[in-house]
Structure 1
Amino acid sequence: MGNYRKRVVITGIGPVTPVGIGKEAYWESLMTGKTAFRRIEFPNRDMSQYRCQIAAPIDGFEFGRYVEKTKYSRHFGRTSQFAIVATKLALEDAGIEVQKEEDDHKKGAEYRLKGIDPFEIGVILGIGVESMELMEYYHERFLTKGPRGISPFALPNIYLSSVTSQVAQYFNLRGTAYAVSTACASATHAMINSFLQIQGGMESLMVTGGADACITPYTFEGFDVLRAMSTRNDDPQRACRPFDRERDGFVMGEGAGVLIFEELEHARARGAYIYGEVMGFGMTADAFHPTEPDPDAEALAKAVRDALQIAEVRPEEVDYINPHGTSTPLNDKVETKMLKEVFGERAYRIPISSTKSITGHLMGAAGGVEAMAVLLAMERGFIHPTLNYECPDPECDLDYVPNKGREKEVKLGLSISAGFGGVNSAILIKKFE
């Protein structure tokens, strides 16, 4: 325990996305606008029954290519696999040596972190819908084989908390460990909670961000019947078009975005590279509708204003915004309205670009990979584009960095996430100098 209000910085990032695994592969796709949208098929399903037949899956993902397998890992869901790989990438990017665990008494730990007290590092991850492919598989076995068709590993692997537990076990992280589930705002809420853990002196480091793997028949159909996803099945590359007048829904992706949050003096003591400092945050609820955003955007605006107020910065100091930017007709209109209300005329002069136009919507993981886009823009002086902005919408008339990235110095970036049920979150990050 230590003094309240410690400074929190970000020292490592680990993206696992449809457009690249690892920092450089992810950055290359952001910079060039490379996407992974394509038609998909589900085994034993008639895809003509789905209005939307496109997504952005991570093709060819092999868990054992990135980490050591264990006798338990074959039971892990895809979400856990993404999270474990992203955690290893983030730890290594943070300059923390990940060593093979040789102690036989650490039955669950495959690795240990050299020079890090395991009680000083925790894990809070955002998870939208955990291990749906496992739930669907075990449900089918239950229907066909009865109770004896269920594995003893079924229940421990479908809890939302199983992801954080498995990450903690894999890397011997013995601080705080729990999952946050607030739909598509999950990763940003997890990062805010991690920020508060370190700021309050509970841990020195946190593994945070989010992971999700929702491209399964049941989950996909759930979003399909809501008419939330694009139906541009014959033109997948142009389907996700945030803020464009012809937008008709998001394109589902999958993956993980894990970051290392660290107390400033701890990071300095070990000579860590620092991407940025977490300055402020906001969290609110629309209390309006199960799926639709509040058209008044009052609560979303308050989340952004709270982030600015906590950071003690003026709206005109923000020089890049990574919006929720889903490509749904309602979200993009409401978000644009909110930005005008918060930033006034300044809103027209702030570059705004949607990462989802490149990666797809990574659901509970979205806020993690989008915070990374802010950090990389700060580090490299380049803002990625919003793809497929071709038909201007009079209700979405801000600077969305259309179709081509832009060189720009970024010192203060805002990342916004929102989720079904009207959950809103915003996190403000400053370039560390």
Structure 2
Amino acid sequence: MNRVVVTGLGCITPIGNTVADFRTSLFAGTTGIAPFPPYPEAPARAADDKTQGLRFTQTAAVKDFDARQHLDSGILTATDRTVHFAVVAARQAVAESQLTSHYAPDRIAIVVGCACGGRQAEETETNKLYTRDARVHPLTVVRTMASAGASNISIDQKITGPALNISTACASGTHAIGLAFQMIRSGMIDAAITGGHEAPLTFGFLRAWDSMRVVSPTYCRPFSADRDGMTLGEGAAMFTLETLESARARNATIYAEIVGTGSSADASHVTQPHPDGAAAAMRAALKDASASSDEVGYLSAHGTGTLVNDVTEAAAIHQVFGPLASKIPVSSTKSLHGHSIGASGALEALATILALKESLLPANTGITQVDPAIDLDIILGAPRKASPKLALSNSLAFGGLNAVLAIRSIE
């Protein structure tokens, strides 16, 4: 089977719209969480009601991104903000790796994760329909479909191989990367553009999540004793994958090697995670990588900051690693870039790849005291210098859909 490596990176995120800026913020602990602006479509409320009826005031939104500086009027008219993120991030990754110059277009796949589709277009058009009985934009269908990112990357890059969208809630990006890895490893394709993208921060989306009472009224601080919920975000991270043999033959930059992927379903509850499911996915990733648990030197946790998720994920880690669990460095980067649903696993894979490349593990920011029930080696304060050979990146989605990547540093 082919060995599969990462040769190009791209991102549009709340902590940077280039990989260089993302890296700087990641290791400086600079958060992208900030108060959100007023939503014009929100119901009229008292002038001093800055929350617009929500129990929280902050999101992790992408900043200083003007799609008009990157995309022509045709794609801007036909697509939603989430696709803008996807196409620009993919361009960054391809520009770095020069992937499309070295492979036939029908031998490259596009496999991306997006759970929510074009939320902004959908909410805008629905609002027009219900409040004014106005004409709905004729491109609403193609603006809102979840697969629009995959379609538009293929059009933009002139790629004719398989183009797929994976929609598995918060595990979408991780499942997508795992599938792209499997397709290259098996020889089905030669290379891939893969990752995740999402732009769901509409007023209706925020109200829906607010009703679940899982969003922090302050800020996301995974594994903290005083944690009180997640912070919603947006963004995209894209990667180019190809075989190690081909990458070396053309002297491409190699960031890391994808060596395994694992998936599972809790088959338990839609919103209450079960540790057995997460544990099964981690074990599957290790088995797929032909690795043992004592090889793991860093674990990028799903770590949403909710009361239930963090304890459940910690229990799963203890199931898999036993006495080693409390010795493995663990962090969740969601305290920096928020929870971007279908893009979250891709952003965290990017953080994990940079951690391996830089021999520097990102800190779990915003914590004053780790929850004693967690009993893990949570990286606090500053990034930790370390040179792990193998890392796991977890994504544990609503519906009990779990995905894990096993990533090795490259010699």
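Derivation of every value follows stated rules applied to the coordinates shown; laboratory data play no part. Fair warning: this is a prediction, and the values are worked out from it, not measured in the lab. Cβ atoms are built from the backbone, for glycine too; each structure is taken alone.
Each of 1, 2 could give semi-axes √(5λ) of the Cα gyration tensor in Å, for residues 38-213 alone, but the derived value 34, 18, 14 comes from 2. Structures 1, 2 were shown, and mean count of other Cβ atoms within 10 Å over residues 174-181 at 19.6 was computed from 1.
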